[in-house]
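In what follows, structures are represented as structure tokens.
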Structure P
Amino acid sequence: MPTVYTEVEVDVDLDSFDDDDLRDEMERCGLNLNSKYISGDEMRELLTKVWINRREGRDYQRELDQMIWYGIGKLV
């Protein structure tokens, strides 16, 4: 019997999946959620940047997003 391959395009909105669904799929594919591990010193440096920017009234959202990702592995 011959084999037939088909290509299909599907539009997917990641908002329709919760964090657990995405985490399960990443684990199924063999992707390591903690591959972006940083040391305590690097986390302290990132936290210091957040503190300085907040104190000076500058945007610190990018650094805060990084801390959340590195700390608990969740996307914002």
Structure Q
Amino acid sequence: MERIAIIDHEYHKLYVEDIPDEILDAPEWDDEEAYIKDNYTFEGKWSWDYIVDTEYFPEGESDFIEVNFEDL
């Protein structure tokens, strides 16, 4: 499994997706960017990268909250 973050710069929207091993190991697998282009539609600039750890700083707080996507 690979966790990726995709940012839609036009609408300032963040997408987080876990790409399962079944897709990553498929013979037709190309790469993450091709996967995103096949599964998302953006009207403007977008970018992506891998997520290895996630920390969230709520407004007015000095300490971060560790985000565990499996708990959501």
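Just so it is clear, none of the values below were taken in a lab; they were calculated from the coordinates. Note that the structure is predicted; figures quoted are calculated from it, not measured. Cβ atoms are built from the backbone, for glycine too; each structure is taken alone.
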Report task. Could you figure out which one of P, Q the value -15500 for helix-only ellipticity at 222 nm (-39500 (n - 2.57) for each DSSP H run of 4 or more, over all residues; to 500) was computed from? Result -> P
Query raised in the report: Suppose you compute volume of the Cα convex hull per residue in Å³ for every structure in P, Q: which one lands on 109?
Result: Q
Query raised in the report: Computing distance in nm of label points 7 Å out along Cα→Cβ at positions 28 and 44 gives 4.2 for which of P, Q?
Result: P
Report task. State the single structure among P, Q that was used to calculate distance in nm of label points 7 Å out along Cα→Cβ at positions 20 and 52, giving 2.6. Result -> Q
Report summary line: Across P, Q, relative contact order in percent (Cα under 8 Å, 6 or more apart) reaches its greatest value in structure Q
